[in-house]
Structure formats: structure tokens, C-alpha cells
Structure P
Amino acid sequence: MTTVDERERRWRLVLGREGHCPSGLSTGDQGMDAALESLYNRADGGGGRSSRRGAGLGGSAPSVARWLGDIREYFPTPVVQVMQKDAMERLGLHQLLLEPEMMEAVEPDVHLVGTLLSLNKVMPDQARESARAVVRGVVEDLERRVAQKTRSLVGGAIDRSARTHRPRRAADIDWNATIRRNLAHYLPEHNTIVPQTLVGYGRRSRGVQKEVVLAIDQSGSMASSVVYASVFGAVLASMKALSTSLVVFDTAVVDLTEQLTDPVEVLFGTQLGGGTHINKAIAYCQGLITKPRDSIFVLISDLYEGGVREEMLKRVAQLKAQGTQVVVLLALSDEGAPFYDRENAAALAEMDVPAFACTPDLFPELMAAAIQGQPLTAWVDKSKEG
């Protein structure tokens with residue numbers, strides 16, 4: 001096929017039946033076109049395309065299951081996931097996901113997990129068991145991807161978080177801190193600094209070294225963040241040097257720390273949707289922190305506060321004053337720039353608590369930096385780059 005023919009083929013698939021392809025479509029392309037038409041050729045013009053007939057998925061689980069099988073055959077997984085998400089939003093397929101046969105047809109991903117969790121309370125028992133299997137598959141895949149990196153970076157940060165003036169090995173010397181400590185001993189004639197005092201990293205002792213408290217906003221817009229945060233919470237909880245707590249909240253606060261040995265149980269303990277009361281959640285988390293100067297409080301929220309805003313900001317200031325490292329994430333996901341309350345984010349920034357989005361790939365590095373007490377301002381730029 002020539003370049004011109006390929007271009008015409010692509011335009012035909014984009015425009016649907018209104019397009020024109022002189023060479024016609026192959027059998028495979030016809031199947032692809034039918035799958036696209038079923039989702040995007042809507043009488044109301046959704047998606048920028050129109051057709052005399054409406055959406056072609058029909059109202060039954062079998063027809064949707066066939067369509068899901070078709071798109072998995074014709075499109076790569078990332079495209080399948082986008083189309084599934086569009087089908088949920090455009091065609092109202094949430095109810096059809098309650099059908100057990102649907103669980104066998106979908107391409108599991110974080111977005112699907114969020115949808116299943118939002119339907120958790122209304123699922124029939126058989127569908128819930130199928131949904132739980134899908135959620136467990138996604139969670140186990142995420143754990144395999146993030147566990148080793150998280151344990152390595154966070155464990156190394158804990159090792160290095162203790163300071164000593166008698167480092168045993170050259171590798172334990174913190175050269176940047178040592179240079180800063182000895183600037184008064186600079187010898188200009190030799191263009192060097194005499195390190196009269198060494199600053200080194202201490203070795204990790206046994207037992208709990210740091211407390212980590214994760215507070216997760218479970219409003220509907222935070223679904224992907226809830227999934228990722230639950231997986232990371234389980235990984236952190238598996239580290240003996242950390243005491244990890246996980247709290248989810250909307251207008252109520254639920255402590256899911258006891259379920260952290262199984263992130264699937266954590267996820268099914270959430271209830272996506274509803275309002276948001278950040279102040280109440282922070283107040284509860286304050287009670288979990290027993291060693292403020294050795295604690296990291298991670299708030300994952302879009303900052304749309306339904307409670308008392310002034311009290312929320314006051315509590316964050318109290319945590320800071322007690323020496324707790326406060327991290328505010330507007331999202332923990334790969335979904336791009338999040339929607340958030342800019343006024344509250346600006347107020348936090350004035351308190352030297354930057355609020356930013358973070359991808360799952362960067363979260364282990366962020367936690368390592370927080371454990372070592374590093375300034376987090378630079379992470380605002382990283383989140384923009386991401």
C-alpha cells in the first residue's frame with residue numbers, strides 16, 4: 001500500500017462512513033471500523049462524529065462482551081483501555097459491568113478497577129467475586145512493578161537518614177553536608193577545604209525508624225490515586241523499619257491500616273464518591289503520629305474542602321511546627337494534570353508545603369526524599385515535566 005493509500009485508509013477510519021477510501025477497506029479494517037462506529041458514531045455528535053443511527057453496542061451484556069473482544073483483537077492494549085474508558089463515560093456501561101460474563105471480556109487496568117470499586121456496594125455476590133479477581137490481577141501486577149524499586153529507594157533513604165560524625169567508611173560520608181559544615185576551614189592557597197568535622201550517614205538500626213501516614217481522598221475524581229496509593233501503602237507496610245498507616249476519607253474517615261497486608265481488601269474497604277472533609281481526616285491522622293520529627297504525613301487529595309478550610313490549613317501548620325514532613329499530592333496517577341482547588345494549593349505553598357501531582361514511577365523517589373528531610377519544592381517542577 002502506498003503512502004497516499006495509507007493516509008486515505010487512516011482518514012476513512014477516523015471519519016467513519018462519511019469518509020472515502022478509493023481502495024476500500026480490508027476485512028480486518030472493516031472489523032476495526034465497526035468497533036469504532038459502535039462507540040463513536042452517535043446521533044448526538046459525541047466525539048466529533050455523527051451517524052444516522054445511534055450507538056451500536058445495544059443494551060445487553062453479550063453484545064458489549066463481543067465488542068470488548070473485538071477491540072482487543074484489533075487494537076493494542078493502551079488503545080483498548082482508552083476505548084473502554086470512553087465506553088463507560090459515553091454509553092453508561094457501568095451497569096453492564098455487573099454482569100459476570102463482562103468480567104471475562106474486559107482488559108483489566110487501573111481505570112476499570114476504579115469503576116468496579118465505585119459499583120462495589122451494589123454488585124450481586126457472583127459479580128463481586130468476579131470483580132475481586134479482576135482487581136487482584138491488576139493489583140498484583142502493580143505490586144510487581146513498584147515493590148522492588150520502592151523497598152530499595154526507601155530502605156536506602158532510611159539507612160542514610162541517620163547522621164553521624166564518625167562515618168566508618170568513605171562511602172558513608174555525606175560530602176555535600178561535610179563541605180557545608182567546614183566552609184570556615186577553606187585554605188585559598190591550596191584551593192581546598194580541611195574537613196575537621198565529617199558528616200556521615202549512620203547505619204540503620206533494628207526496629208521502626210519512621211512513621212508514614214497516608215490519607216487518601218476517596219471522592220470519585222481520585223479513583224486512580226486510591227488504587228495506586230493502596231498498593232504503595234501495602235508495600236511500605238511490609239517494611240519493618242516503617243510504621244505505616246492508611247486512612248481513606250470523604251465526609252467520614254475510615255482507618256484501613258489493619259487491611260494493609262492485602263491491598264485488595266484495602267480497595268474493597270473504600271467507597272468512591274461523595275463529599276470531602278479534609279480537615280476531619282487530618283485531625284484523625286494527627287492522633288496517629290507519635291514521633292512527629294520522624295514522621296511523614298502524605299495527603300492525597302484534590303483539596304476541594306467541604307469542611308472548615310481555615311481549620312484544615314491550621315492543622316497542616318501544626319504538623320509542620322511539630323517537625324513532621326508534610327507531602328500533599330494532588331494526584332498519584334498517570335492521568336496528566338489534575339483538577340484541584342488552586343486557592344488551597346496556593347495557601348499551602350505559602351506555608352512551604354508545595355502541592356503537586358506525582359506519577360507512580362516517581363513516588364518511590366519522592367518518599368525517599370521525604371524520609372531524608374529534603375526540600376520538596378523541586379518536585380513541583382518534576383510534576384510539571386511529567
Structure Q
Amino acid sequence: MTGNSRKPLPLEGVTVISLEQAIAAPLCTRQLAEQGARVIKVERPDGGDFARDYDDRANGLSSHFVWANRSKESLTLNLKAAEGQKILHQLLAEADVLVQNLAPGATARMGLSFDELHEQYPQLIVCDVSGYGEGGSHGGKKAYDLLIQSESGFLSVTGTPDADGMAKAGCSVADIAAGMYASNSILSALLLRARTGEGSHIDVSMLESLVEWMGYPMYYSYNGAPQPTRAGASHSTIYPYGPFPVGDGTTVMLGLQNDREWQGFCELVLERPELAGDPLYLDNPRRSANRDQLGALIREVFSGMTLGEVVRRLDSAGIANASVNNMAQVWNHPQLAARDRWLEVATPAGPLPVLKSPGLCFPDAVSAVPALGEHNAGILDELGIGQDRIRQLQHSGVIGH
């Protein structure tokens with residue numbers, strides 16, 4: 001869209017400087033960028049964000065990097081060099097937000113703690129994202145997603161019931177949780193600054209973010225009660241809720257939430273109305289406790305049906321159900337296509353499809369995945385650094401070539 005027809009963007013005019021790597025902080029800043037903020041991603045000249053090299057599955061680019069880093073500008077700076085620090089401070093003087101998830105203590109050693117920055121730039125919002133947060137017995141520990149899944153108790157309730165059956169989530173849930181809480185907190189801090197004129201310090205830990213997501217199993221286990229057992233793809237405490245094989249070799253995922261649905265399931269899906277009043281299955285605690293017997297009954301009925309027949313019965317009874325899709329099926333999901341949820345963005349390896357951000361979406365703010373240091377010249381020119389000086393900075397290794 002051009003001219004006056006373009007819709008205003010909520011974060012237009014906000015500048016974010018990010019010293020980021022991996023997933024948590026990059027996902028946070030991508031959310032801000034796609035609401036209109038200008039995000040300048042500061043990367044090491046010698047390779048940049050290490051997530052650029054996780055794999056090469058997206059037309060030769062890293063799948064993680066493509067996902068979390070579109071709509072940004074890339075500036076390479078050697079922050080161990082005095083000239084690199086000087087350029088960073090020129091950016092911070094005009095910025096609204098600094099986001100960082102470097103190794104614990106790294107920014108403080110560079111004089112970039114909130115206290116030091118607040119003295120120089122009182123309007124600046126500083127968001128530190130780390131594994132465990134500042135201070136405490138674990139504050140100095142490195143942390144990655146799997147390690148936080150372990151520390152948070154996530155692995156203790158995820159997987160199969162056997163002794164070695166723990167399973168990590170198939171995506172970076174701890175990173176994602178921290179990134180989303182960070183972006184949400186930054187939005188709140190911007191609103192607060194509009195009233196007070198002061199920047200805030202935001203300290204987001206991956207551990208606290210994922211423990212917040214563990215609220216149900218924690219309260220279920222409150223005061224020494226046994227915790228939920230690992231139940232594979234089924235729900236640990238609600239039943240029937242999970243995958244069931246069907247006679248044509250497929251699988252249906254279904255979920256019952258209450259006794260009313262149970263009655264409809266017995267009458268319209270199983271066509272065994274007498275089961276609704278069976279003392280073994282009268283309420284969810286009893287259905288869950290007797291899931292082996294009940295599961296056998298359900299599998300027996302489904303074994304003589306096709307997936308289409310099972311889904312039709314479930315839908316007619318108002319029972320929630322879903323397909324067990326693989327990634328190829330998700331790329332081609334009819335609901336995503338019907339709701340026009342795909343965009344195309346440029347990348348250094350050519351155009352790639354991307355999913356629109358859920359919720360309030362601004363396609364005009366979605367732009368390319370940057371090559372390493374792609375925006376060096378433009379950003380430095382804005383700071384009044386001429387071409388001759390840029391060449392000197394390249395030669396001395398302060399910025400990349």
C-alpha cells in the first residue's frame with residue numbers, strides 16, 4: 001500500500017536495538033518489528049547470530065533464523081572494540097528499547113547494565129532475557145531450551161510413562177515463552193514511559209516463563225500430592241482425550257471436556273448409550289482412573305470404521321477432534337489457506353512463505369530476512385559516518401565487509 005492508504009502501525013517511530021542470538025530475544029524483536037518498530041539487530045562481524053548456522057533447510061538458510069529474524073536490519077559490530085562501543089552508544093542515544101540475550105554478565109562487563117544505561121539514557125527501556133534471571137544461585141549459568149525444559153519440570157510430565165520415557169517438546173517452548181513475555185513487557189513499558197517519561201528495566205527468565213506455563217501440573221501436585229503422570233499424546237488427567245487408532249490405519253485425536261459431552265459420545269459416537277451410566281465412567285476422575293478399560297472399548301468401536309466415519313460421528317455429537325498432521329500437511333492446511341494467513345518475504349536465498357503473526361497483524365510491517373551486515377552502510381550513514389570511515393572500520397574489523 002502506498003501514500004495515505006497505508007494503515008498506521010502501532011509501533012511506528014519506535015526504534016529497538018537488539019544484541020540477540022538464538023531464539024528468545026529474536027522472536028521478541030520480530031514481534032515488535034511486525035507491529036511497526038524499527039529493529040536493528042547487532043551481530044558479530046565473524047558469523048553473526050549463531051542461529052544462522054543451525055541448519056540449511058530453508059533454501060540453504062537456517063530454519064530457526066528465517067523464522068525469528070524477518071523484518072529487521074542487520075548491523076555488524078565488534079563490541080569488544082572501542083569504536084564498536086561508540087557506534088552502539090550513538091544508536092542507543094536515539095533508541096527506545098534495548099533487548100539482549102547474550103551470555104550471563106556479558107552486557108554488564110561492557111558497561112551496558114540497566115543502571116549504567118539509565119544514567120545516560122533515562123528514556124531507554126532495557127530488556128534482559130536470560131535462562132534464570134539476574135541474581136540467585138543460577139543467575140550466572142548458561143541455559144538453552146532443553147535445559148530449561150528440564151529445570152522447569154516440563155520433562156517430568158511430558159513423554160511416556162516408562163522410566164526413560166521423558167520427551168522434550170518438538171519446538172523451543174522455553175525460548176518461545178520467554179520471547180513472548182519479553183515482547184508483552186516491552187509494550188507495557190512503552191505505555192508506562194508515555195506517562196512517566198522514564199524507561200524501565202525488564203528482566204525475563206526462560207525458567208520463570210516456562211514455570212508459569214506449568215501452572216496446571218504444579219497446582220495439581222500442590223502440597224505434596226502426586227503429580228500428573230507422563231501420558232504420551234494423551235492428557236494425563238482428562239479422559240478420553242488423546243489419539244485413538246481407526247480401522248483404516250489412521251489416527252484421530254479427540255477430546256472430551258465434561259460429562260455432557262461424555263453422554264453424547266456414548267450415544268452418538270460409540271452408539272453404546274448404556275456406558276453413560278456405567279459407574280466406572282460416571283465422571284472424569286473415574287474415566288481417567290479406568291482409562292485402560294475405556295480405551296479398549298473406544299478402540300474396539302473405531303476399529304470397524306474409517307477416519308471419515310469417526311469424524312462425522314464426533315462432529316455430530318459436538319465432540320472436539322483433530323487430524324494428526326505432519327509438517328507437509330500443516331504447510332498445506334486448508335484453514336490457513338482459507339483465512340489467507342500466508343505472506344511471501346525476500347531472503348538472501350530467494351523468496352520464502354511466512355505465516356502472518358496471530359492476532360492484530362500488519363502485513364505492511366513484514367519485510368525481508370536480512371543478510372549478515374546487509375544494512376551496515378545505511379545505518380552508519382544515518383550516524384554521519386562517511387564511506388572513507390566505513391572502509392577503515394571494515395579494515396580494522398569493527399564492522400564486517
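Structures P, Q were shown, and distance in nm of label points 7 Å out along Cα→Cβ at positions 27 and 139 at 4.3 was computed from P. Where does the value 3.4 come from, among P, Q, when distance in nm of label points 7 Å out along Cα→Cβ at positions 315 and 347 is the thing being computed? Comparing all candidates, it corresponds to Q.
Looking across P, Q, the calculation of helix-only ellipticity at 222 nm (-39500 (n - 2.57) for each DSSP H run of 4 or more, over all residues; to 500) that yields -14500 traces back to P. Taking distance in nm of label points 7 Å out along Cα→Cβ at positions 67 and 299 as the criterion, the top-ranked structure out of P, Q is P, with the highest value.
Taking distance in nm of label points 7 Å out along Cα→Cβ at positions 107 and 171 as the criterion, the highest value among P, Q goes to P.
Here relative contact order in percent (Cα under 8 Å, 6 or more apart) was derived from just one of the structures P, Q, and that gives 12; the source is P.
Each of structures P, Q was scored by FRET efficiency 1/(1 + (r/R0)^6) of positions 123 and 259 (r between Cβ atoms, R0 = 35 Å, to 0.05); the highest score is held by P. I have 1.00 for FRET efficiency 1/(1 + (r/R0)^6) of positions 307 and 323 (r between Cβ atoms, R0 = 30 Å, to 0.05), calculated from one of the structures P, Q. Which structure is it? That value comes from structure Q.
Readers should treat all values here as calculations from the given coordinates under stated rules, not as data from a laboratory. Remember, predicted model here, so these are calculated numbers, not experimental data. Cβ atoms are built from the backbone, for glycine too; each structure is taken alone.
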